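A short reminder: the numbers here are calculations on the coordinates, not readings from a lab. Treat the numbers as computed from the prediction; the structure is a model and nothing was measured. Cβ atoms are built from the backbone, for glycine too; each structure is taken alone.
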Structure 1
């Protein structure tokens, strides 16, 4: 049974008329919260969604009696592109208040928004204090520890502004030492070849790349890029897993395509230890929508044998933030570990594990 919390409202406005907005509306309604309207800054006059009026914040305020108080607002934005902290600040400046976030929704109703990347009951972070302390001790610089503190403040307390601005150049950030060169890259979740382009933009020569991308639309774009740019890469339309197998896949033609039990496409998955017994990478990148722990287990011999640099996404599930670094530390105890956030709202958080140069 949910125990009502002091700041849990009985009626709200929901900001955001996209997919997350509809999910939030339905979750709140199912739990007895009255949703009065959807706010969206691009709302068209007369718009209705799920039986609710969709209005801009300005139009909502203009229709209210002067001197009245506004209902609480729940921000229903949960993606890498739009800053929840900025939206919260803007709504408060316009006169709305209080303004709640997706973290608040999960605090009121821990089961309300399942399968939403890292979003979870905020109390899990207090339950994993020892793991977070171990991760903090592992990290090699103050910037990484600041990122970790910002992520925990955001996810556990709803303090979205604590994380700060995203860092540019995902997988090749200027704030970190450079990778060994020329690159021998294994790119898991190669998407449309964006990592190859990022490597070149960062001044790297690619000696050889193996690019794995199971989404058919993304794969065609990847192959076209490799052909047109004459990049020395082998492209495979495959997912990555612990062992070779067939998997069902939700192909969306986007970076969010992922393995799903009821997915409409069947794809071949490979275990890297089985598929690459002799390929010696000096950089292994993974951003595979939550399948990273399983895929890393399937690459453990390759990782331990060749000791490559690693760039691994750790934002798809809340536990990945500490489970993946602590797993890799056991295999690569001499590597240096860094954490960087490359998008808003603690999305695109990447763990960088860099080999120590020989002296």
Structure 2
């Protein structure tokens, strides 16, 4: 594994590693950029077949957080952490306390939060070892689960795309295919259902898909079928790289707008979407609601202020779409340009 080659490829930054033999902790904290403020990003706790995949995941995700924070106008840089889930039995409380000590040793350069595989309860354990954590319980000054705010922002982004591409002010009768009904995917389905949208869903866990069918009247299809569903909007809400050489040609939608991070397997897939006439809402711009919310929590939580800023994702997505049309460029490039302009100003 050539660590410095990876750092150069992703334009880093700092990477910190920790191992605690007593708890089985093996963790990576990637700090991509701090020009706009201390890095902020979630902690992912999943199994990785080998360490290099964990490192690459942290690097890609942290870079995405830099862009997400910058395009959202919050005073933070991009960071992310991954904990490699132990194969043997482990004490979850002890492991997350050890991780909290690791975060604390970084002196505030990285602030953690929830991500795939972690929960409010895990954040509470981390909180016992460091103050550099968000997404804790409201009774402790936190805002709780950020997933509803992420979903709210994605719904607003979908509304912006629908207005731009179809001239519609309502989601009534809109057909949305949602890939992944986890924390955010579930709340997005609820947001869309409440506004009269029609849903088709798929998830690796059949119980989650069944819940969406039962609560929202969603049609359930297989994980493979979801990419070929004829719909208005395809919403990737699972893990990254859903848009790739195999899936992009199969899409039968006008808009791609979802909550997943790193949706494009490679940047060129954003070009492919444009060439097919599909409007793509750049992932880090549309799914920034959870980050906006936890950033507000870290500054001193004000629920109304947080909600207002999340609702502003509509304007961000609409601006990106307009600039992309004028420049005849794919939307992901326009979003990157907006971020790079902000980072360049901060560096002066």
Structure 3
């Protein structure tokens, strides 16, 4: 029997790139052979930890290597487009860290380029591989909750601006604040679990109350900036109502900093005609996070499934490798990432205009 080809992978970005490295470590059909990043000390540390033989200070040097089949792009949002286009042009398959791009125009260019070069383009919505998300997606698909007519999705932080004055708080570099950083995750979770219903209208509002005061940064030194008067150009709270073609609605909240009892918490709740489900993860918990609601006769029943810890990037990498080696349709695909960015664009536009806007969405499968 012929030995299965082992993909050779490069990681561009040595910050959040560590999560991609952990994902590849779970996949025996792929081997990370190179890292690239401007912070060469951090890259060298990761190279030692994961036994990676090559480190480049310039990602273009990595892309010039003929022995690299695929790359993970884990850089600030404004670099997703140029780095991904360069990787596709160099003949590499690509996983992009979420969001796919700062806006739909950039995302469309990336998707078209992948199609033109015949390469796989995936986006790292790794929370799809949480056990609670997979359970809810399955029972919704089986009709066990009936028609989902209302949903709530949230990611709320009491004090969690990633870094005041960094690229995260630059509109030009990031494209937005917690909506495009955190909200896109729970938006994807909600739509993925409910079968990707078509969104037809959005009404939204955004606020910037704490960040401009220099408040709301990560506590305890995590990514802490010493500059209390640092630049803050994005929202610190976004709220939206999304209307679906099937009559359902989704309420979305995303915040980096707000006065609340929550710490760093996200989740999705679904309300169906036959039952309901609620995922609530506090401080990234993966177990004890899911409740299911239903009836037995005239008696209400609440259940809490026994969940397993699952490393989300491992699932993303597995599906990415399957797509490259076996031709399996990749999910989350670049097209799905583009759909989410289109919705983020619409939410920001509605907030800027101060009214509900209608949107045209292409059908998404995934």
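The table below lists the values:
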item	result
Computed 31, 23, 20 for semi-axes √(5λ) of the Cα gyration tensor in Å - originating structure among 1, 2, 3	2
Highest-scoring label, criterion being mean count of other Cβ atoms within 10 Å over residues 94-101, among 1, 2, 3	3
